[in-house]
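K.L.:
What follows is a group of structures, each given as structure tokens.
Where a number appears in this text, it was derived from the coordinates with a stated rule and is not lab data. Bear in mind that the values here come from a model prediction, so they are computed numbers and not experimental data. Cβ atoms are built from the backbone, for glycine too; each structure is taken alone.
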Structure 1
Amino acid sequence: KVDLSSVLGIRRRPRGLLITLVVNWLVKPFSMTLFGWLFFKNVFLPLIGPEAADQYVAGVIILAAAPCTAMVFVWSYLTDGDPAYTLVQVSVNDLIMLLLFAPLVTFLVRGASTLPVPFMILLYAVIFFIVIPLGAGSITRTFLIRVRGRQWFEERFLPPFHPLTVLPLLATLVLIFAFQAENITTKLFHVILIALPILLQAYFNSSPTYGLMALFR
């Protein structure tokens, strides 16, 4: 569904995209690093211990440095957003993530935690979860449009996949909670502590984003 050629459309309405990029890449990873270091390495350290603190700091940094892509389409649909502009935002973020995710996470984790995060592991994650799906989707899209036409692709090929965009995401959430069920049940207090800086960071990033979007719309 992601049309990489749609990136050229940012010239028409660049403000929203620029705000998104600034928040996603210049604010969110660094603010989450700050909140993670502040809470896990200082405020919560007596409650969780240094080993868990390092793991939690690294975890929230990885979480914050990976902008959501697939769910953006869902949020845009639920809020009656502009699907074409959403496509542009996702395409640009995917391209930037290819270049910045691994080095940015490595830099931030090394600065805020003593936990080693191998750069190659992050690079493999980018390849398997972003490069391969994005490349396969782009090749499939280009081939089918060339063979059958854009109208057939958008009206006949894509619609059956629309319900499937939510199901894999829900299945992923179920699997994550299933594999981490023991940790969730035995370390529920830690889960609550982890949620606090993440929630604070979400409001910290979304509030100015909403204000800027309202100001420049």
Structure 2
Amino acid sequence: MNKIAVIDYGMGNLHSVAKALEHVGAQLGQQTEIVVTPDPQLIAAADRVIFPGVGAIRDCMAEINRLNVGRIVRQAIETKPVFAICVGMQALMGRSEENGGVDCLGIIEGQVRYFGDALKDDLGQRLKVPHMGWNEVEQCRAHPLWKGVPDRSRFYFVHSYYVPHDEDSIERGVTGIACYGKGIAAVISRPNLFATQFHPEKSQEAGLTLLRNFLQWDGQE
């Protein structure tokens, strides 16, 4: 039995993630038990953990702190594979510019930035914020979860804030990058952790392949 805990702190796209996990588990022929819960004991008993998140980071961090989710996530990363999604990834960073500045969990070094109100592409054309829709992700670092995912596959993004891709990205564990007026750290990984700015559960076959690989991942890079 492969037990997956989806952390419920009231701020995630929980149903769609759970359904996607059920789907890929069935494809693998696995006996998969998915529990959507804030309960630390149930999360500790799981084989794998999903840390989702949508909405404003201030509200997310308020609930994360109220429910002591930070401690739960840290303990999970020490012992089992964890997949963070969208604001779940941003919450792992040190700080976000959103809502006038919000301290995050500091599990990953770096800051979350705002795209800005005058965002433009390489041709000088204005880009809408939020970044909403499909975008290519370049695999800048090898990882087991990329198995079967062609480089520059398209994934579904919805966000106004982003983790910058810069000269220190590879050292910080950036594993996939995208571009939307600015360089975006689309995937950050380290042992037992794979975090995406995009939504794999909304990204059709490429996203489902990532989740399918996650259900088989031993946490090693």
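K.L.:
Of structures 1, 2, which gives 19 when relative contact order in percent (Cα under 8 Å, 6 or more apart) is computed from the coordinates?
P.N.:
Comparing all candidates, it corresponds to 2.
K.L.:
For the read-out Cα Rg over 2.2 N^0.38 Å, for residues 27-82 alone, a value of 1.25 was computed from one structure; give its label from 1, 2. Intermediate results must be reported in sequence, preceding the final value.
P.N.:
Working: 1: 1.50; 2: 1.25.
This figure was derived from 2.
K.L.:
Now a separate question. Where does the value -0.60, -0.65, -0.90, -1.08 come from, among 1, 2, when log10 I(q)/I(0) by the Debye sum over Cα atoms at q = 0.14, 0.15, 0.22, 0.26 Å⁻¹, for residues 35-114 alone is the thing being computed?
P.N.:
For log10 I(q)/I(0) by the Debye sum over Cα atoms at q = 0.14, 0.15, 0.22, 0.26 Å⁻¹, for residues 35-114 alone, the value -0.60, -0.65, -0.90, -1.08 is produced by structure 1.
K.L.:
For which of the structures 1, 2 does the calculation of distance in nm of label points 7 Å out along Cα→Cβ at positions 51 and 179 return 2.1?
P.N.:
Going through each structure in turn, the value belongs to 1.
K.L.:
Looking at structures 1, 2, which one was mean count of other Cβ atoms within 10 Å over residues 131-138 calculated from, given that it came out as 13.8?
P.N.:
Structure 1 accounts for this read-out.
K.L.:
Thinking of 1, 2, which structure, once Cα extents along the principal axes in Å is computed, gives back 61, 40, 32? Walk me through the intermediate numbers first.
P.N.:
On the way: 1: 61, 40, 32; 2: 52, 39, 30.
Clearly, the read-out refers to 1.
K.L.:
Can I ask one more? Who wins on distance in nm of label points 7 Å out along Cα→Cβ at positions 75 and 107 among 1, 2, i.e. which is largest? Mind dumping the intermediate values first?
P.N.:
Values: 1: 2.4; 2: 1.3.
Result for distance in nm of label points 7 Å out along Cα→Cβ at positions 75 and 107 over 1, 2: largest is 1.
K.L.:
Still on this structure, I have one more. Tell me which of 1, 2 gives -22500 when you compute helix-only ellipticity at 222 nm (-39500 (n - 2.57) for each DSSP H run of 4 or more, over all residues; to 500).
P.N.:
Structure of origin is 1.
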